[in-house]
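Some structures are shown below for you to check.
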Structure I
Amino acid sequence: MAHDRNIGHALVLEDEPFITLDMEEMLRDFGATSVTSFDTRAEALAWLGSNRPDIAIVDPRLNDGLCSDVVERLVEARVPFIVYAGAGVDELIFEEGAWVDKPTMPEILEEKLRGILSETSVANQD
């Protein structure tokens, strides 16, 4: 899949190793310059203490629990993100991101990524 846009550094929060590998490959195909992945909230929070991704893909349920605290950090840092989940989440903070149901086709994920990136570009111009 060809890409025409550099989407920068992507963060993936996912507890299923095979999904993580697929997501990393898809993001690179879509134009990510690098991808960092974590399967726990604790690791993600520690990393976010000194790093800021350009975009994130978030499974709300990681190996050490619901990652609403990580998503709050992303929202505070104004990082656009996609919630990639197989089931709904009651925490309102997840509504700040775009929703994609698991499983999905790569084209749908890419379309959502492009959408939130263009929304972010427009918002940053205001």
Structure II
Amino acid sequence: MRALVVVHQGEQRFALPAEATRAVLEPVGLVDLPSPRPGVAGVLRPDRLGLPVLDVLAADGEHVVVLEAAGRRFGVLVGRVAEVVRVPDDALGPPPAGQAEPLVTASAQTIHGAVMVLDPERLAAVLA
């Protein structure tokens, strides 16, 4: 059984593994970087270290989901956080074909509809 944090971006539904999720923040104080990598929105400063924030789903999201993966702590800008669901491991299907960057590594059907499951390790690689 996998616990997934379901997020919405417009009409699309995505999910992040709950075990990699550390917090949900508002993007207040998001600072633009002078020369960001593609997919990087900027830096949030919830503490003095600064938190890089990705905009791979949304450029103007209402929430930042804080993740920890590949030895990094970072945020992902999303439209809104909906719920946490539990999905049996055998209910996870293959990712959709046609991705330029393989950020979605599985799909799943929940009681509220289909979601695409994002891989925190691959999201962290956007920062590398």
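Can you say which of I, II returns 0.60 when FRET efficiency 1/(1 + (r/R0)^6) of positions 51 and 91 (r between Cβ atoms, R0 = 25 Å, to 0.05) is computed?
Matching structure: I.
Among the shown structures I, II, from which was the value 0.95 of Rg/Rh (Cα atoms, Kirkwood Rh) calculated?
It was calculated from structure II.
Supply the structure label, taken from I, II, corresponding to distance in nm of label points 7 Å out along Cα→Cβ at positions 27 and 43 with the calculated value 1.8.
Working through the options, I get structure II.
Given a computed value of 0.40 for FRET efficiency 1/(1 + (r/R0)^6) of positions 19 and 59 (r between Cβ atoms, R0 = 25 Å, to 0.05), which structure among I, II does it belong to?
It must be structure II, since only it matches.
Using relative contact order in percent (Cα under 8 Å, 6 or more apart) as the calculated read-out, with 21 as its value, let me know the right label among I, II.
Attributed to the structure labelled I.
Can you spot which of I, II the value -13000 was calculated from, given it is helix-only ellipticity at 222 nm (-39500 (n - 2.57) for each DSSP H run of 4 or more, over all residues; to 500)?
It must be structure I, since only it matches.
As an exercise: distance in nm of label points 7 Å out along Cα→Cβ at positions 35 and 83, calculated from one structure in I, II, equals 4.6. Which structure is it?
II
Taken together, the values in this text are just the output of simple stated rules run on the coordinates, not laboratory data. Just so we're clear, the structure is a prediction, and the values are computed from it rather than from any experiment. Cβ atoms are built from the backbone, for glycine too; each structure is taken alone.
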